[in-house]
1. Comparing FRET efficiency 1/(1 + (r/R0)^6) of positions 231 and 359 (r between Cβ atoms, R0 = 30 Å, to 0.05) across structures I, II, which is largest?
2. To test your reading of the models, identify which of I, II gives 11 for relative contact order in percent (Cα under 8 Å, 6 or more apart) when calculated.
3. Out of I, II, which structure matches -10000 when helix-only ellipticity at 222 nm (-39500 (n - 2.57) for each DSSP H run of 4 or more, over all residues; to 500) is calculated?
4. Among I, II, considering only percent of Cα pairs over 45 Å apart, which has the greatest calculated value?
Structure I
């Protein structure tokens, strides 16, 4: 049937009888193609919307544009029309002619409606030269703005993508050009992103110590052998490109003859957003490299999804598996404990005089000061002191371990440090008299020696020389802690 007075069937409208003639099975067989066209149309619409924003120098609402396109296609479908979306070319054409008011929209719509209901015959009265000239004007303007002028602004790879899209559009069509453009953009993104390093921080065990306080000899030994442990803090998204780059960086580190022999390689994942299956191949290769080099691979801060992928790495059944820990400090502490197994000086001694002699370096001072200590036994699960309690004593751990935690305003508990045999805690309270800034919770049955404020004052009055050794040790202890903190800050700032 025809609409209007034209003899041409410009707008064929399907009748109910004609709908019965449609092979709906064939239409259903093309459902995948229809979905692809719909998806490509959405992509084209979003790209056109961005282009229109640049042309008219105004922000547009993508949701509004999508709703308008959807409504137009629903109405168009009832009229047997083809797929339609907003046209950036038409908008650019109207804008270049100075049509910035709503009246131009009405005029444009009236012309389209006239063609639909009257037919295309009136178009024959418009000079072909004028239409061709207008199209050439707009087309050449686009080529000059987005191709010729862009050659100086875009990187060579991006400019090559633009030229490739233009060539495909000219030869095959708009949809094909958009599809090729999306594919090229994805490939370019993958290549560019794979060149970025996912290593946020690289440091040795000497630069990042765990949150465990040990006795002085163990701490000194770990400082001297910290290069046997190397830590990589990872970030971003791990896929085959970035994982391969990570493997190359690790191999370069291991092949460096100037580096000390690495025994423990720690990869921290707490800043990693996600990891796909393709990255697992690179980690399987990394595990092989570590096994051949006698290096223990330690993975910390992994999400459950990443743990599932890394636990199922393809490897020989007899090959050593990586160790998993919830946090970086736990992995560093475990590595430090294993390094200390080679150290004969880490034997425990619950004699306070011997422990103080290791700390102070003077037998007489150690004997005098130890006589001022009070011995305590505290079972696991109890608290040595709570945050906000008066700071009235110093403690020396003879056996067991204690966690220093911070009670946050929201009720959460933040773990700060773990103190082990030979460590001293609460020392600042003897100098400042301030309340406890954190709580001390006993992890396992502890044997401690306590030096309270009163005994400390008596020590200063009656044995000032011996007390001086204690003051010197406290100053040295604080300086060493500050030095380790500075080294870690320097490592994190690289």
Structure II
């Protein structure tokens, strides 16, 4: 079998699939190498009790006609192959803080007006908040398809303002602050560390419009793979890259655990940067660079409950739920006795019984240190303590949901749970990190990594490089692909699609 390609991409998650399809569209012969037996990374689904559950991606923003992700997906041919379902535009996110509920409406004007209905005395603060987040979006050249210098470092377009500094500057109303920050689970926010731009870009994305992938996010991965193969590319699963051969700071080939060797003119990595640089011989990357990556903090991991519901016993909720026990909505910062502080929850509708849910997914944060003792897979299976831990934590999560949704536990027919260890096993992300490397506004650009590396034809992309999430990774992939293409011509092509 031919093992010579123009480009080899390590990892077949959204970033790898996106990068491969952009480059394939421009005539490059691409090979995607995936260590797992299935492609897609966090786009994958699994089936339990005949129901489809998403493992990562559960909703997408800015997908209306003319919006940025719509243009990108159209450009790649995805809009003709994948069906998307729009979330309730009057309440795409339902925020519950203690015993109060707030709805987030789609569209900047609608979003602001809905906030104003809850906080009529905070009109100036709400107007200032909307101006701030829209300004961050407007200043990003990639999201607005503006012509840029090809040597532009796109991390320089990000503000170094802290999230809490920005929020505190517009209001002293603690309730309003809690509402504005309640969806920080989308970026594992940490007060005193998270930059404002991360919050602003993600909020702007979903305020514009919010959709999910009909039938499960794996349909998006399937569409990507079909496109890549039609372009002449190849997707290999069960191919864990163990090393990259290089000479004179140029990558030559990728060696896989099963003894295969893939040759290419350029190599892209979408895996965690700390793992990517280990693929090269010692000394290829300078010691300060290696130490810098090793010292960079990862975002926290997650504990997730996947619940099969009894038929006709629990109403379908047409919104994402963000529920916090108090106005302290920072779920990633908790003491053991506080867990869980906040959760995200969504349900899927039973198509045979409209109005009722057939399943629910409940997500909260969890530190890797809480499960590190079970890193050894054999130990996990032997003594039963890991399963007991998961059952105990599942009970705690059920109890929190029951506080606001009476009868949920009784309506639950079966469930399974995942921990940061599950994510570590599944993706190889150190510490089971949800979003890869954490961004820290206090370190300046020290928490950012460039796409280019010392190895002239080795590039890094994915959620640890730049911004995470679908929009962030799409943007990172365009930046990475532009290292072999003309960035301004590429942006014009996408905008005109």
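Throughout, read-outs are computed from the coordinates displayed, never taken from laboratory work. Predicted, not measured: the structure shown is a model, and the values here were computed from it. Cβ atoms are built from the backbone, for glycine too; each structure is taken alone.
1. Details: I: 0.55; II: 0.30.
Across I, II, FRET efficiency 1/(1 + (r/R0)^6) of positions 231 and 359 (r between Cβ atoms, R0 = 30 Å, to 0.05) peaks for I.
2. Values: I: 11; II: 23.
Comparing all candidates, it corresponds to I.
3. Label of the originating structure: II.
4. Values: I: 47; II: 9.
If we compare percent of Cα pairs over 45 Å apart over I, II, the biggest value is for I.
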